[in-house]
Structure P
Amino acid sequence: MKTTLEINRTKSIKPSRNGLKYFVKTFGCQMNEHDSERIAGLFEQDGMIKANSIDDSDILFVNTCTIRENADDKLYGTLGQLKVWKNNNLNRKLLVGGCAAQKDKELVRNKAPWVDVVIGTHNLTDVVHLLNQSEDWGPITEVTDSIETLPTEAPSIRESEVSALVTIQIGCDNSCTFCIVPSVRGPEISRRPSDILNEVTNLVESGVKEITLLGQNVNSYGRDLKINGKSKPYFSELLHILNDVKDLKRIRFTSPHPKDFKEITLNAVNTLEKVTKQIHIPLQSGSNRILRRMQRGYNQQKFIDKVDLAIRSINDVSLTTDVIVGFPGETDEDFEETLSVLKYSKFDAVYMFQFSPRPGTKANEYKDEFIKKDVIRERFMRLKEIQTQISHDRYKRFIGTKQTLLVENYSKKTNEFMSGKIDGGQTTHIPSKDIKIGDYVNVLITEASPFALKSELI
């Protein structure tokens, strides 16, 4: 039963939770990761300290994803396991937020009544207030249908000392038939350039050397803003503004939509010293017929023209893309068209996904044309094999070259190596002797695999 109480958002009902331990478990994309950083910041502002594990925590926030069906399955499986965690100490508090919470609303607690707070994507900054309410009045669900204020002013606790995620835009105005993002993130809203500049400047003053600009479609950033009395995409201008931030080393960005990709942006990437020479240009399918059914707003030739433009405009550009395998109605011929585009474009990396129907999307209505899972799996493995070879060939071009590496962390496998990324975004390992996290160093690339590089200090 939904709790319908007026939430006091101006002051805390309870004293701060000094000394209580929190843990944030995150599923999904960089947007979710950044939301989790804000949740951590709000918790620490309330006096909590980060726990080393879920078992060690008093308050657990599960930040959810819903982009694919297995994300839903993972969420409810996780909540089932957490019933034991909750029963071991009834004073513990379990909170669920993010895209799945936005989509499912009351269903989350109906399936898992031991959840104390369910909160959507639009009101994450209310998390402490809702926690207060649940302690006084019992479980509460509050999922708003629209966002009133951007959560960008909320404090954040980053996992990385030297890299930071910066939201420049939330929501999406596109209508891709497979995508649930517009319904869980809302319409496009761009931040003011001055607000972004202030945030980046403060981050750099705190020791950050690299930022990644986040948006569902950064190419359309500013389309909803009035710049000099006119509405227009403003992304390239924003890159110029941020490139002038003193002591900032690198600027990355993700999630552009090909139909909005502008030559002026590519020119900015090529000429601005701090903007990395990496372009993500999501294909999804190489078949014109499937692209129309996806409502992507371009065909195969227009996409290839964008790839060619990027290659001409940016010296030694690193290209990445997304591909969905097994969209409803996809034939062997359609899939071959996708492979032909990949072979032509020679992407450094491809993020591959098997089609997952999402409730509320147009593609979910194509049930009569769903592809058998074994067929999707076979196509997926074939795609993976072909792209692995392409990626390996692309990575080999770096052997013997000098690159600049931002050291981000120790290797996941051994402390004898540290890892980071070179300008093109390729993960690169280096012996840990004589270097530390945050170092911005010149390296010689010595080895290449399909997924990473090895280097030595120059």
Structure Q
Amino acid sequence: MLTGIKLRAHPTSHQKLILSQWMGCARSIWNAKVEEERYYRTYARKYCAIGTYAPIDQTTSQFKSKELSPWLSDCPSQILRNSAVNWYQTYQKFMSRKCGRPKHKPKTDKGSIYLTREVFRFDRCDDGNLRLFIGTKTNNIGYLSFKAHGKFEIPNSFYVRKERGQYYVSFCYEQGQPERPLSTNEDHLVFLQGATQEYLEEHTIGVDRGVVIPVHAGDQTFDYSQSQKKNISKAERYIKRLQRKLARQQKGSNRRAKTKHRIAVHHAKKANIRNDFAHKTSRSLVDSSAKVIVFEALRTAMMTRRPKAKQDEQGRFISNKAKQKSGLNKAILNVGWHKIETYTGYKAYASGKAVFKIPAPKTSQECAKCGHTHPDNRKTQALFVCGHCGHTDNADHNASLVIKKRGIHLILDTGTVLSDDGVLRTQSDSGRGGNRKTGRAKSSTSSAQRSVKKEKLAA
């Protein structure tokens, strides 16, 4: 199983200087390759013979000059090569229509370098801890101090990144995991379709994400602590103050750059709090007794878009409630709905548990007791009162029970299909609605295959 990790590094002042120089050299090589490709694309191709193309490669020797670029000689050649290779790989992805064209990188307070095994090594100390040495024999920064949160395998390559004056070491490594009979959502669906109603009621939880209380999972609720709310509001006050100050400062000045940096620092504090909450919430959901976790298939990017401008018959612009919508968008993004779902997904995969999604329409209007659905059932943001049976409950808690109920119903339905993005749908609904991607949904396996899976699991 491929696992990613990000470690905080603590370089010395001398190491910061050298790392900044190396990042600048890597950025120069990237920008030089961008300019070279632009030249070949616009001018040089005019003089190429028919059937031939301008050379696009990953060489860097033509950019090194003692007169024009002497600073490139102070950087290890492997770093320059890796920057050119990264540009070439990005360009190949662009030619395959997988991403946009590589762009020019401006000089900012951010930067990164890609290091391979020729430029670093991990040395094990007598106490069992690892030390990271970066550089070659003649051009190095020595041992870089970092903080490891747990054990990890030595990678073949990694990134050293600089963000808002802080340095990080990030890489991926293969983490050995025991073979599980149920490793994918398709396997989980095959097994669960042969389970009983009682089994699913006991081992399934529905997760409803809200604005006031971020997560309702049955009888459990997850919310930010008072200190986290206080720190978020404090950072928002600082950001508003600094943005007003930024608007009065001259563009291109050093003071304006410092103010932008301070704003970025406070935004990073908010992001760190959201990440911390998402990690702790997802870990609690995965470590619970539930074996099946059901989310709503929320399209967060669409929900947080700006409203379109409205015009009357005379062509004059009228109110579209953009201010109210911006407040709702900010509240949704501050909670981190998508992060909670994403973090729960990969942690559940590592723990051998299933995470499914169900269609979201009218989950907040349906009664969990009798199934009556009507917009008037939700009296307020927090109060749910069924107009048919009189059931009264917290609106988000009722929605979590509805999500669980729908998930169990779809799992037990033999006609249920699983889309590419993990949404459970019936075959009759797979061709309707706004999500047309479900037309490529994977059909459920036959009963014979399900019995084989159950036999393997029992063995």
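Each reported figure results from applying straightforward, stated rules to the coordinates on display, with no laboratory input. These numbers come from a predicted model, not from an experiment. Cβ atoms are built from the backbone, for glycine too; each structure is taken alone.
One of P, Q was used to calculate distance in nm of label points 7 Å out along Cα→Cβ at positions 46 and 350, giving 5.6; which? Here the read-out was taken from Q. Here the criterion is distance in nm of label points 7 Å out along Cα→Cβ at positions 62 and 406, and among P, Q the highest value is seen for Q.
When relative contact order in percent (Cα under 8 Å, 6 or more apart) is computed across structures P, Q, the figure 10 traces back to P.
Assuming 1.3 is distance in nm of label points 7 Å out along Cα→Cβ at positions 214 and 238 as calculated from a single structure, say which of P, Q it is.
Values: P: 1.3; Q: 1.9.
Of the options listed, only P reproduces it.
When Cα Rg over 2.2 N^0.38 Å, for residues 142-317 alone is computed for each of P, Q, the one that comes out at 1.49 is Q. When helix-only ellipticity at 222 nm (-39500 (n - 2.57) for each DSSP H run of 4 or more, over all residues; to 500) is computed across structures P, Q, the figure -13500 traces back to Q. Across the set P, Q, distance in nm of label points 7 Å out along Cα→Cβ at positions 126 and 310 reaches its highest value in structure Q.
Structures P, Q were shown, and Kirkwood radius over Cα pairs in Å at 26.7 was computed from Q.
Which of P, Q yields 1.8 for distance in nm of label points 7 Å out along Cα→Cβ at positions 334 and 358, as computed? Show your work: numbers first, answer last.
On the way: P: 1.8; Q: 3.0.
Matching structure: P.
If FRET efficiency 1/(1 + (r/R0)^6) of positions 374 and 414 (r between Cβ atoms, R0 = 41 Å, to 0.05) is calculated from each of P, Q, which structure is the one that comes out at 0.85? Of the options listed, only Q reproduces it.
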